[in-house]
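Q: Down below are the structures I want you to see.
Coordinate-derived values only; no laboratory data. Everything numeric in this text was worked out from a predicted model, so none of it was measured. Cβ atoms are built from the backbone, for glycine too; each structure is taken alone.
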Structure I
Amino acid sequence: MWIFGYGSLIWRPDFEFEEAQIACLEGWDRVFSQGSPDHRGTPEAPGRVVTLRPNTEAACWGRAYRISAESTAQTLSRLDHREQGGYERVAIALRSFKEGEAPREAVTYVAPPGNPHDLGLASLESMVVQIANAHGPSGSNREYIVRLRDALESMGVADPCVTRIADALVERAAS
């Protein structure tokens, strides 16, 4: 079984895997519209984290992890708990990792619009203010964004939205 991570799972999978590959999920956008009241914020001041939204013109790069058959149930149970804040487990098809390979079936977690923690889209400035001030049990929301940018860059993946938010957060912290 393959698990696709497009947010913190890229740099902090927190489960055992047999193989990891850079992967692409076509037809989906990474968006900062999900509230995090339990990891990168609190119920009173939720952080802002990524989810996926369908977009036929888009592609979302991330990391796919192959897990053993023996650890599938335990890994999914652990991820179901980790991703409980409005996310649902969904089956997806990832673009092949190597030229000529067929797409791979995988699972990922998507927080659909209208879930209890859906924050909707917002302007860059309002997202930066919210993210700069949010902190939860897993750390600061700012750290989440900067680590996501750094992880994507280390994979050779450019995500202009992630970069704009991370750069604005770094600039804000410096001033």
Structure II
Amino acid sequence: MALMYSEQLPLGTPAPDFALPGADGRTYSLETFKDKKGLLVIITCNHCPYAKAAWPLTIDLHKQFGAEVAFAAINPNDESAYPEDSLEVMKQKVGKWGIPFPYLRDALQEVARAYKAQCTPDLYLFKNDGGEFRLFYHGRINDNWKDLANVKEENLKDALARLVQGKAPPENQPSSMGCSIKWK
């Protein structure tokens, strides 16, 4: 497991579109989420310890912000090398973990590459700007992924609140960190 950090991207960057199958059998694209103020794209997987730690946090954030911001998790990992990241196992995780938002499979890894994703989790919060999603925040969930009792900065929660309240993007956008994406 190689530790990686997310690549910094310019704010305002348009979200690359996609058409990906979900664990629920539906296909999703940016158009699916056009009625929301924003979209949180979470590049993630089933097996990485960082990603596993992020799931309950993002599910909780969805409970708080999901009425106004859409969430979509995307798993790009090579399932031939990591069978735990297959679509079948993703379907099981949706029920087991109680994932309330679309969990999508990027089997060709084209979407992860378009987003310049580096790690799991790699989080991208986009603001809906007149029908086009533009990057508002790209960074970590918080400052202590291992010990939630000692979290001092809830970076993603703060960014979501700023977006919903119509404020400017946060200036502090620390990189996310996690396992390297398992490229083919």
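Q: Consider the structures I, II: one of them gives 3.0 for distance in nm of label points 7 Å out along Cα→Cβ at positions 99 and 147 as calculated from the coordinates. Say which. Before the final figure, lay out the partial values.
A: On the way: I: 3.6; II: 3.0.
For distance in nm of label points 7 Å out along Cα→Cβ at positions 99 and 147, the value 3.0 is produced by structure II.
Q: Given a value of -9000 for helix-only ellipticity at 222 nm (-39500 (n - 2.57) for each DSSP H run of 4 or more, over all residues; to 500), point me to the structure among I, II it was derived from.
A: That value comes from structure I.
Q: When mean count of other Cβ atoms within 10 Å over residues 43-50 is compared over structures I, II, which one is greatest? Numbers along the way, then the final one.
A: Details: I: 19.5; II: 22.5.
With respect to mean count of other Cβ atoms within 10 Å over residues 43-50, the highest-scoring structure among I, II is II.
Q: Hey, another quick one. Using distance in nm of label points 7 Å out along Cα→Cβ at positions 67 and 155 as the calculated read-out, with 2.9 as its value, let me know the right label among I, II.
A: The structure behind it is II.
Q: Quick check: 33 is what I get for relative contact order in percent (Cα under 8 Å, 6 or more apart), calculated from one of I, II. Which structure matches?
A: That value comes from structure II.
Q: Here's something else I'd like to know. Using distance in nm of label points 7 Å out along Cα→Cβ at positions 3 and 35 for the comparison, can you identify which of I, II gives the largest number?
A: Of structures I, II, the maximum of distance in nm of label points 7 Å out along Cα→Cβ at positions 3 and 35 occurs in II.
Q: Let me ask something else. Taking distance in nm of label points 7 Å out along Cα→Cβ at positions 51 and 163 for each of I, II, which is largest?
A: I
Q: Sticking with this structure for a sec: Which one of I, II has log10 I(q)/I(0) by the Debye sum over Cα atoms at q = 0.21 Å⁻¹, for residues 91-138 alone, as calculated from the coordinates, equal to -0.85? Write down the numbers at each step before the final one.
A: Details: I: -0.85; II: -0.98.
Attributed to the structure labelled I.
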